[in-house]
Structure I
Amino acid sequence: MEENNTVINIQNIKKYYVVGTETVKALRGINITIERGEFVAIMGPSGSGKSTLMNIIGCLDTPTSGKYMLNHKDVSRLTDNDLAEIRNKEIGFVFQTFNLMPRYSSLENVMLPLIYAGIKKSDRKIRAEKVLASVGLDDRMNHKPNELSGGQRQRVAVARAMINNPSIILADEPTGNLDSKTSLEIMRLLGEIHSRGNTIILVTHEEDIALYAHRIIRLRDGLTESDMKNDQIKSTSL
């Protein structure tokens, strides 16, 4: 692997929590390297550590020990403010529950990260309109979340994740609240985004959703159980 093409390099990451008198070892020494442009699924049963790993990859949490290099920068020990800046610039999040602001239109929701990034208003609007059009929501820009279907809400969330041209898109159970037809639409959309060169990390417990990824990492008991290329990639084409 070419070092300069590495987006994520996780070295012996451990994460321990103290709960009462017990120490919970959520991650017990994880090593993962992800290259630019990969489409990776992270799987594991409840308690495997996948949510903890996702939080660390997404700079929502810091490890107890080990090193996390994101775009060759050690983010393992950054302050909360520094982590917030990294999250806004480097990572686009797509959540199971969409996490949209209910009083804001699609356009306003997508523009939010640009406000935090200090982009002027006229540029924010142009960029948000363009990215909403790219996910097929040209005619839903002024609609609020309660005026949208579940699939449309998730498309708004995907557009918001893409708005800052992040290094990685981190999708946490993105189809968890959707029916099978809408799930396929969202996976097609992620497939299109990946085909443009974006790095996608998909966290899921659904085998059929993981099969859209080109590589599947399975966790168990805070360790990597397997890390394999997917030879049965499900097509996202129509």
Structure II
Amino acid sequence: MSSTQTNYSVNILIRLENLCKSYNLHDANGKTLTNQVLFDINLTINQGEFVAIMGHSGSGKSTLMNILGCLDIPTSGSYWLSEKNVATLSSDELASVRNRNIGFVFQGFNLLKRMTALDNVATPLLYAGINRSNSRKQALELLRRTGLENFAMHQPNQLSGGQQQRVAISRALINQPPLILADEPTGNLDSQTSGEIMSLFEQLNRDQGITIVLVTHEDDIAAYAKRLIRLKDGHIIYDKNTDAEAVSHQHV
């Protein structure tokens, strides 16, 4: 799908229209300078897509990811997520959207070091008001599905990098969000473990219809996605569906 097309089908999860983002900076003399990072981004992502976003440092991909994750808001234009205009939401409403609609997976895992894997996964449910017993029960089921049931009581420093990332993915799934945003999720992993993690993302997308938007600078990781978007200097310069059947993933 072209980035310039607007598809208003009921299956749309994300819609960006003429979205721009700039930051005000101050020079040594106190003069305000404007640094524009994103320029007139038009983009739709349907429910169930698996999208990779690539671009060199400074391309705007991290800024775009922050906006998609409701961690930042656009300077102009609009961002619609599940038919909600994000720019009109209050801070509390944005926090609720992040908790219920988006699962985050980061390069550095971002696990709470003094908590067990089980409690790391259960934490978002506790924030959502679910009692501890039910939260831990659901967390254990997710750890089972990601192959970590026997490591539930281990702390992060007792787990390998791949195991920690599986815990992070389980945590991202705990509120059953329609969208997972993964920012360089294999950046700290070796090639074999990276393949295992990407195969897990493939499975989640294929079997559960979870929409996955992945930021990466690695071509072999981007190849797992079914659609590739490239950014350069704050503009989308490439947006194509990829032939998933033509790509063989024999990393695992």
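Only the coordinates and a few stated rules stand behind these numbers; no lab work does. Note that the structure is predicted; figures quoted are calculated from it, not measured. Cβ atoms are built from the backbone, for glycine too; each structure is taken alone.
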Problem - For P(r) over Cα pairs in 10 Å bins from 0, in percent, for residues 62-117 alone computed as 19, 42, 28, 11, 0, the structure of I, II it came from - result: I
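Who wins on mean projected area of the Cα convex hull in nm² among I, II, i.e. which is largest? Walk me through the intermediate numbers first.
Details: I: 13.6; II: 14.9.
Greatest value across I, II: structure II.
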Exercise for the section: Taking 51, 32, 29 as the value of Cα extents along the principal axes in Å, for residues 14-125 alone derived from one of the structures shown (I, II), identify that structure. Expected result: I
Exercise for the section: Work out which structure the value 2.1 belongs to, where distance in nm of label points 7 Å out along Cα→Cβ at positions 38 and 214 was derived from one of I, II. Expected result: II
Fill in the blank from the handout: Highest-scoring structure on mean count of other Cβ atoms within 10 Å over residues 78-85 (candidates I, II) is II
Problem - Per distance in nm of label points 7 Å out along Cα→Cβ at positions 22 and 150, the highest-valued of structures I, II - result: II
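Please compute volume of the Cα convex hull per residue in Å³, for residues 134-229 alone for structures I, II and give me the label with the greatest value.
When volume of the Cα convex hull per residue in Å³, for residues 134-229 alone is computed for each of I, II, structure I gives the biggest number.
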